[in-house]
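For reference, the structures are reproduced in the following blocks.
Every number in this text was worked out from the coordinates using simple rules, so none of it is lab data. Everything quoted here is computed from the prediction, not taken from an experiment. Cβ atoms are built from the backbone, for glycine too; each structure is taken alone.
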Structure 1
Amino acid sequence: MRIVTDAERRARLARRQGLAAGSTFASVEAATTGMTVLHATEAATVHLSLWARVPGLSVDQVDGALYDTRSVVKQLAMRRTLFVFPRDLLPAAWGSASARVAVQQRAGLVKDAAAFAADPEAWLDAACAAVLARLADGEPCTATQLRAELPELAGTFSRGTPEKKWGGTSQIAPRVLTLLGAEGRIVRATNAGHWRRNLPTWTTTVAWLGEAPTAQKAEEGYAELVRRWLWTFGPGTEADLVWWLGATKSAVRAALADAGAVQVALEDGSPAWLLADDLDVVDPVEPWAALLPTLDPTVMGWRERSFYLDPGHTAHLFDTNGNAGNTAWWDGRIVGAWVQDDDAVVRVVLREEIAPDARAALEAKAAELTAWLDGVRITNVYASPLMKGLPLP
């Protein structure tokens, strides 16, 4: 059986994900396709993930791809997470991962709408119909605008207790938009604020894309997502894919079979998978440095991360829910984090000792990122303890 060592996995990571010298991407579209998808829960992650992989990139180029040519599109999908998809991959998500999320969202909405609607299902159908009718002219609207104009979106729901971080009473209207987005009937259009913040407007999918692509069947969609993931992240284990897709083991096993994946062995003997045409050994790469943002797709690509992350670093670099903060990489491993000081200067915070040339390379990246941000300070929802300067027991 083909054995893929940890060193080769790190070389594959560097080459496939645009991080090693000579492997960077030429455009937003190439980078997004190369990464399968980009995380977009934090708006700044999209721009910063692309900055790390596309030399000479500007904010305008990212926004142009998102909002002008619309060659990449934001879509709620795997694990109820917001991603940026290459446009051609949307039908796969709509029929599989996004559809799974939509079913969950609809059930939760019906349950919570019982607090104010005698017939929650009828209320939800009427609310969805009202949104689609209002957006039919193609003019993007914010959630606030839609709620003000559409009485069908009135209603609140309660979660937890007011003392809890996410507790209290909230408007239900944004969740209706989330459901319609997961179903592929509407999409996030232009951003109503600064690029570092998620303030989406909404419009119909047809108005935004100029067409209504047909969602693939669930099994076809999962197979395509797995095929793309294996090229970007392979070899990966079944556990990696179950976690990344937010799907069941049975769905992952069927998708691996449909994708024609081949079983290989990792360095520790664990079974993993590669595409049938991707079994050649990948050559080592020269040492490389990278500064990746919160929730970067490389950091969040696997559940089992020991080949690039010292387990002792996990509590410092991830929050308690497993969300990664900013990370500093040297030669295929995470060695620390990066932060901005009060003057918006990027600083590297190391978790381990590294050679002087490695430190110099990371400091050079920090200077490049400081210049690129040009005074813009990024506020992170998912900040790790190391980013916050918090001691751990």
Structure 2
Amino acid sequence: MTTKVTAPGKKSLQTSLEIGKAVKAYYANIKEAKEKGVPVIWSYGLIPREIFNALDAPAIYLEHLPVVIGTKQLSGHYIQIAEEEGFSRDVCAFHRCFLGCAVAKDREPYLEKFFAPPDIIVATNLPCMSESKSFLYVADHYGIPYHFVDAPINTWGSEIPDYAVEYYVDQLQGAIDFLVEHGFNYNRDKLKESVRLSKRLVELWNGIDGYRKAVPSPMSSVDGFTACYPLVSLAGTQLGVTLYENLLEELKQKVERKEGVLDNEKLRLMWFGVPPVYNMGLLNYVEKYDAVVVKSMVEYIVGGAYDPSIMDTNRPLESLAYKSLIDIINPTSENMVDFVVKTVKEFKIDGLIGSVKRSCGLLPGYMRLIKDAVYKEVGIPTSIFDLDGMDIREYDDVTSKANLDSFVESLLASKRK
């Protein structure tokens, strides 16, 4: 294993700084609620955030917490703790990370800023098998109640049948009823308002994407990785909408000034898979070739890939059910592949970077399908290499940069022909 060289990604947008402050404030509010005696929920998987808004329920989303500490190169330590508790190295690194956070006897001061022990768990099987099992260990460790939400796997494609939506509505209602039984107050009007704000949030996200298609790109995927946070934790909130309004305006001004991430943009790249959260500077590495990673699939995986017109405030649970089941991360290869091909075309991508997170049982399965599809439909190549975006212990800086060097140099050579 070579020496690890890690660096934070370079951000160029003012709104990225605002979103960073929102992250810290979100977790501070959860810790404050805990101190006041309000039960804290740990939410696993892609449970619609809007139902927690309707209950005024403080929730930590367990896929985001590892990202927060991963950016400080702390994830490997907590992954190691989970492995010492008996979890296989083949289990998803995200899950090993927050399992380690849950059982650690001594936590790093940085983690303590964001950590609040759970009182209740709401879990699901969406999007993967790890979601359906990992929460059980935490429930036993803390001796707390939990509720499981069963999401049907999308085997239908772009049209979800009514019976599947009705089933998932019942599952979401069950989660609401469970939380009411544990002291939370449900307000349907708040749910309707949260759905309205979620619809607006994704409308703004689509507008942001529209500006990001400009050449030169006004926004890199490093800023995009930060910018997707409202989709993760602020869906259905006015704060999320306000942040995206600010981001949309900032990008609009950059496009009008023809101001890009680089003065001389030669290549536009897209990242598929989990980027190295402990070394987001790797995404800036290609800029020495006047290449920009303009998009990352993580931004869509967290909930920005559906048509907001399906959201109906008068049918809030049905809207949440439908948008969850049709999401590209609900495993159907057709939806995911079609979405990537469409994105590659619209963003004028010259090359696709596929990073295989070895411990993921979902995303790596798409790699070959996507590689073949984008070459057949658009004629662009894909470079696929191993890189666990969460487990810093498996990261090799020299090999990762060598993979990017050879790929980008080959793309530039083909452009010169």
Cα Rg over 2.2 N^0.38 Å: greatest across 1, 2 for structure 1
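Please state which of the structures 1, 2 yields 0.05 when FRET efficiency 1/(1 + (r/R0)^6) of positions 8 and 112 (r between Cβ atoms, R0 = 30 Å, to 0.05) is computed from it. Don't skip to the answer; put the middle values down first.
Details: 1: 0.05; 2: 0.90.
This figure was derived from 1.
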For mean count of other Cβ atoms within 10 Å over residues 184-191, the calculated result is 15.4, so let me know which of 1, 2 that is. 2
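Can you say which of 1, 2 returns 6.5 when distance in nm of label points 7 Å out along Cα→Cβ at positions 152 and 360 is computed? Don't skip to the answer; put the middle values down first.
Numbers: 1: 6.5; 2: 2.7.
Checking each candidate, the match is 1.
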Between structures 1, 2, where is FRET efficiency 1/(1 + (r/R0)^6) of positions 104 and 264 (r between Cβ atoms, R0 = 35 Å, to 0.05) highest? 1
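Which one of 1, 2 has distance in nm of label points 7 Å out along Cα→Cβ at positions 120 and 280, as calculated from the coordinates, equal to 3.2?
Working: 1: 5.5; 2: 3.2.
This figure was derived from 2.
Once relative contact order in percent (Cα under 8 Å, 6 or more apart) is calculated for every structure in 1, 2, which label goes with the largest value?
Values: 1: 18; 2: 22.
Evaluating relative contact order in percent (Cα under 8 Å, 6 or more apart) on every structure, the highest lands on 2.
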Among the shown structures 1, 2, from which was the value -11000 of helix-only ellipticity at 222 nm (-39500 (n - 2.57) for each DSSP H run of 4 or more, over all residues; to 500) calculated? 1
